[in-house]
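Below, each structure is written out as structure tokens.
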Structure P
Amino acid sequence: MKLARLILVNAALLLLMLGKAWATDINVAVAANFTEPAKEIAAGFAVKTGHQAVLSFGASGQFYSQITQGAPFQVLLSADDARPKKLIEDGLAVKDSRFTYAIGKLVLWSKTANLVKGAETLKAASFAKLSICNPAAAPYGAAAIEAMKSLGIYETLQPKLVEGATITQAYQFVETGNAELGFVALSQLGPGDSGSRWLVPQELYTPIRQDAVLLKSGGESEAARAFIEFLKGPEARAIIKRYGYVLDGES
């Protein structure tokens with residue numbers, strides 16, 4: 001009996017060691033607006049597969065530059081569709097691996113109740129600072145400028161703009177009071193974010209199609225391919241939708 005128990009224990013330890021040996025860490029570059037859902041998705045991915053997705057957060061433009069310079073990422077979750085497409089054209093991403101994992105929504109937000117009342121708040125311009133993220137590196141910043149231009153108020157508001165490197169910094173400017181209001185991603189605003197907000201109408205800016213792509217450095221990685229498939233699956237899609245994104249093919 002003792003011998004049988006010892007054999008079972010050793011077998012269990014061997015399986016555990018083999019499981020750890022098969023598990024792989026992958027490096028995933030994630031657009032800053034997708035920070036919280038990405039953390040949940042990575043946790044679910046680890047439970048389901050045993051692989052660990054090591055997440056780095058930042059602006060999509062910065063990630064593109066880093067990848068072209070050899071940064072060791074296997075997967076990119078961009079905040080736009082242009083840079084993943086360009087990486088494929090550059091020969092740095094796997095052809096046919098690109099897909100839209102989320103469509104983002106732009107929000108004008110303030111911590112002050114009743115300050116944001118729609119487009120009229122922007123047109124009145126009775127505030128000192130309006131935060132956005134870098135439009136050259138972050139698609140939400142480009143969308144914010146496009147929305148202001150659609151309303152015919154960009155030149156008026158330009159002197160009031162406070163620019164963050166990422167959408168996270170644009171949010172922080174408002175959160176810390178360094179700007180009275182700012183353009184942020186809907187996914188950044190949780191139950192604890194009171195104040196006032198305006199969901200910017202889609203007709204004012206080009207839809208923010210956020211594409212994922214498998215990079216060439218992850219092309220032979222079973223874990224990287226598994227992460228892409230998990231991102232397409234029902235568990236990840238449910239998380240994405242819960243954070244206020246629109247799924248591709250839905251309205």
Structure Q
Amino acid sequence: MPHHPPTHFSPYDEATQPTPLVPGYKETLTRNPGRPLIARPATLSEITGPTLLARKLPTGMHDLSRRGPDGPRALGQLILVRGRLLDEDGLPVRRSVIELWHANASGRYMHPMDAGSPAPLDDNFPGSGRMLTDDEGRYEFITVKPGAYPVPNHPQRWWRPPHIHLSVFGEGFMSRLVTQMFFPGDPLNEIDLILNAVPDARGRARMVARQMAMMDMPNTHMVGFEHDIVVRGERQTPVEK
């Protein structure tokens with residue numbers, strides 16, 4: 001029988017998604033318009049592109065703990081992060097491109113905009129990666145646990161807890177989810193303005209990974225975390241830029 005995709009999805013509770021403007025975090029002012037959006041119809045290019053991303057983008061960059069297969073390891077705690085990309089019905093989203101980026105173990109990004117950070121760079125840490133989900137929607141990558149860092153030029157002088165940025169691409173330009181993954185039990189989670197911009201505790205919990213039991217780890221030198229991502233519907237993972 002032919003497959004007919006659903007025409008609508010169960011809406012999520014707005015309280016499980018972040019507020020557009022985060023008090024004390026001025027960057028949200030540049031990411032959210034102050035006036036109502038101008039409605040315009042979506043054209044074919046927005047609906048259908050980009051197609052076949054896996055053929056256009058390299059997706060084998062799943063080890064962020066070093067720059068090459070035989071290169072020296074980056075500094076920091078070696079971790080394994082794995083999970084599944086799912087739709088609103090719990091079904092796998094297959095062959096989808098997932099990008100990730102995060103700070104090094106000292107809390108510094110491999111990006112020119114972070115050049116003013118006093119934290120040191122790590123030449124063995126690439127800073128970002130990209131992979132493809134398998135037929136069960138699974139993804140897995142190795143990296144080092146990112147460090148916390150102070151948010152510059154903010155009067156509240158707050159620190160971002162360790163976190164990983166994740167971007168999931170669909171088949172169209174308008175189907176992209178950008179979110180963040182946090183680590184369980186970190187004390188800075190309780191005071192992070194970004195994580196706590198999600199009013200509902202259920203929504204915040206969707207951004208916190210689960211620590212894996214050591215007996216389930218393939219390597220005793222790594223600490224493991226599981227983190228599933230839901231791309232739409234009432235259980236959608238919160239969108240965090």
Check: The value 1.2 for distance in nm of label points 7 Å out along Cα→Cβ at positions 215 and 231 was derived from one model only; which of P, Q is it?
Finding: P
Note to self: One of P, Q was used to compute helix-only ellipticity at 222 nm (-39500 (n - 2.57) for each DSSP H run of 4 or more, over all residues; to 500), and the result was -1500. Which label is that?
What the structure shows: Q
Next item on the list: Give the label, chosen from P, Q, of the structure having the highest value of distance in nm of label points 7 Å out along Cα→Cβ at positions 103 and 151.
Entry: P
Note to self: Of the structures labelled P, Q, one was used to calculate mean projected area of the Cα convex hull in nm², giving 15.6. Name it.
What the structure shows: Q
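Computed from the coordinates by the stated procedures, all read-outs in this text should not be read as laboratory data. The model shown is predicted, which means the values in this text are computed figures rather than measured ones. Cβ atoms are built from the backbone, for glycine too; each structure is taken alone.
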